[in-house]
Structure I
Amino acid sequence: MKEEKQRYVKGHFIGIGLAIGLPLGIPIGLALGNIALGPALGLPIGVGIGFVMEKKLNTNPIELTEQEKKKRKRIAWIGIGIGLVAFLVALIRYFQIK
């Protein structure tokens, strides 16, 4: 009896790769003497890891329905909005302190 491979949503392993790459970048940034540079270098490393994993382990991905795509797009825009507001608040507080 042949076991069927588990199927995942398209892009599943790219998210996992990002979650692996960002923390891997922190020691790189520490070694270079610039902590902020580490995650910026870890991000493309994680995307590369995720892309390879996606091609190898998820050859027949589950496609999202239109409703799921709209929901994910809405969540992404909300996250971007919250991030921009947090950035602006931090920027304003930084210049108020100086």
Structure II
Amino acid sequence: MGYGILGQIQSTEYHEKWIHHRSGHEAEFLTAPESSTLTDFGQSYEKLAQLRPFAADRGVFITLAVSVVVPLLPVILAVVPLAVVLKTLLKALR
């Protein structure tokens, strides 16, 4: 949240300086550090927005679950009938 506010302030100041009050300063625009700073901030903000609380996504957890469950299937099916296992799985997925 704080990064968004910081970006908004920076963008507003940039817009004010280089759009609203640019007349007479066009030559300075090409060497102004604000353009580079705004671009760098935008790229950093984009990376921050992509961060997740866990490094793994849903696909990794599904792969892990399948790799754990598949070797256990013969043991489970030896104790519990297939119909009961499928009913339980279907109920869990609902």
Structure III
Amino acid sequence: MASRSLSDLNDSTRNKAELFMNACKTAGIDVLIYCTYRSPEEQDELYAQGRSKPGDIVTNARGGQSKHNTREAFDCVPMLNGKPQWSDKASYLKMGVIG
């Protein structure tokens, strides 16, 4: 299972994630980081989705090609009242600017 822990990121990316989360909080956006490190095998499973397995395509990176595999990436979602807001385009746009 992929990690959610910031401690599984490399030092530089962890620092950026912490700065990002603090900046989002200042902007009034509660953020959940739901994926940090992902093994190459887990990446291959995601790559198969929408190709050889059911579902929508969610990545173009195979195992070993993703920054998650090298601890240099994190995925996040805005939260409202403790629930992920996957379709909150306005918050995602703000988060993009902050990033």
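Since every read-out is calculated from the coordinates, none of them should be taken as a lab result. Quantities reported herein were computed from a predicted structural model and do not represent experimental measurements. Cβ atoms are built from the backbone, for glycine too; each structure is taken alone.
Numerical summary
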{"item": "Answer label among I, II, III for the case where P(r) over Cα pairs in 5 Å bins from 0, in percent, calculated from the coordinates, equals 3, 13, 20, 20, 20, 15, 7, 1, 0", "result": "III"}
{"item": "With log10 I(q)/I(0) by the Debye sum over Cα atoms at q = 0.16, 0.21 Å⁻¹, for residues 23-70 alone derived as -0.65, -0.80, matching label from I, II, III", "result": "II"}
{"item": "Structure from which 2.8 was derived, distance in nm of label points 7 Å out along Cα→Cβ at positions 31 and 79, options I, II, III", "result": "I"}
{"item": "Computed -24000 for helix-only ellipticity at 222 nm (-39500 (n - 2.57) for each DSSP H run of 4 or more, over all residues; to 500) - originating structure among I, II, III", "result": "II"}
